[in-house]
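Trainee: Please find the structures below.
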Structure 1
Amino acid sequence: MVLTSGLFLCEDPNVWLRVSDIYWDVITVKGEKQKRLPVLDRWYQEELPACVTARSEKYLTQEELVKLMEWKLTRGKFRPRLQQLVSANAEGGVESCTRKAFQLLPDVSAAITELCQLKGIGPATASAVLAVGAPDVTAFMADETVESIPGLTPVQYTLKHYLRYLEELCRKAVALSKVSSEKWTPHRVELCLWAWEVAKKLCPNLLESLEKADEGRPRKKLKTK
């Protein structure tokens, strides 16, 4: 597998599926320094979406939003001030604002704008909230993922830049779904790009092993409901 131009430009769905397989392995490696990451990431990718989608109306509680911020800062750049600001949001305000944001979808621009009314919430964190309950139309704005897409560097934490980024992810998800037996969402594409970029820096051996992987071996499913 030769991907000198990066994963985003790859059109082979099998390559993407194999990268999806190693997501949790990459999380484990990154978790060697960020001890809380494996637990927080499992919570964000699996437990929180299950809770949010099980509600009659999708929303996040104040406690969930605070924990989501902890996940974001553990996975990326640590900014303690953001944690303090998010913690200052009132319970009722968080539930009302996040509920309205989900109701505004598929108008992603309006949903992001609504969430940015909360203290400590910018477009990137707002995207993390929306990806929890709507992975089919949104995706988290991770630095590594944005930087992996041609034409989107340097990263700008603005709504305009996020919408450009999301548009590229949606196009890739549609293209992969057409040539794959599995459904691809913007969020799933985002996770693969993140895993690829982090693996290049922390555990390139995982990417090298993809070339030699037995296609018949059972695959570990990455849940992104």
Structure 2
Amino acid sequence: MLTVHHLNNSRSQRILWLLEELGVEYHLEKYQRDAKTNLAPKELKAIHPLGRSPVLTDEGLTLAESGAIVEYLIEKHGTGSFVKPAEPAVYQEYLFWLHFAEGSMMPPLVATLVLNTAKQKVPTLIKPIANKVIDGIMDAYYGPNLEQNARYIESYLSSHDWFAGSEPSAADVQMIFPLEALLSRHDSSKFAAISAYVKRVQSRPAYQRALEKGGKYAYA
């Protein structure tokens, strides 16, 4: 049987959402982040050498990377709107957002989280200097980059309910996690369209079933 190796508060939550939308039967193996480091437990390395989640095992296949897993599931089990769009213009949007999620949106989000965490852990003696350096890095690149991405998405969602076509697709499965993460760290009033979109996804019955099965999820 298909098995999802699921880490709490991680990208694997969107894989559960997709599987629920597809109506695919699956087994769930749950893992918890380390309470001190917030990293994945070492047990995940026994499943895949990178020790990250999500990881999918299916008929002798072990597949990591959520984008690869999404494409694999769509190819094997896709139905309805959860298939590759046939219309060229919609397919172009589909491809773009499918890869934008991890290629453009997640890097500045992760960097922001890491740098803000670093500021909290800097020794008091060097905190003023270290924080100035960190703020300089944020102001020079990661902050503007993240803001530009968010504004671009906000503009797009102001005139679209979904990222590729009139129904949710794999592009939405990829985009939901970075947008949930964005709203968890930024003033949602600045992003009305993104906020409405996230609520739209989270209200879907399949998403709610994924939450029930996956367990506590900080971004929902």
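Trainee: For distance in nm of label points 7 Å out along Cα→Cβ at positions 86 and 174, find whichever of 1, 2 sits highest and give me its label.
Mentor: Numbers: 1: 3.2; 2: 2.2.
The structure with the largest value is 1.
Trainee: Taking mean count of other Cβ atoms within 10 Å over residues 150-157 as the quantity of interest, name the structure among 1, 2 where it is greatest.
Mentor: Values: 1: 12.0; 2: 16.9.
Of structures 1, 2, the maximum of mean count of other Cβ atoms within 10 Å over residues 150-157 occurs in 2.
Trainee: Have a look at 1, 2 and say which one yields 11.9 for mean count of other Cβ atoms within 10 Å over residues 126-133, as calculated. Please list the in-between numbers first.
Mentor: Numbers: 1: 25.5; 2: 11.9.
Source structure: 2.
Trainee: Consider the structures 1, 2: one of them gives 14.2 for Kirkwood radius over Cα pairs in Å, for residues 6-93 alone as calculated from the coordinates. Say which.
Mentor: On the way: 1: 15.1; 2: 14.2.
Label of the source structure: 2.
Trainee: Here's a follow-up. If volume of the Cα convex hull per residue in Å³ computes to 131, which of 1, 2 did it come from? Before the final figure, lay out each step's value.
Mentor: On the way: 1: 120; 2: 131.
Label of the source structure: 2.
FYI, it's all coordinate maths here, none of it is from the lab. Predicted, not measured: the structure shown is a model, and the values here were computed from it. Cβ atoms are built from the backbone, for glycine too; each structure is taken alone.
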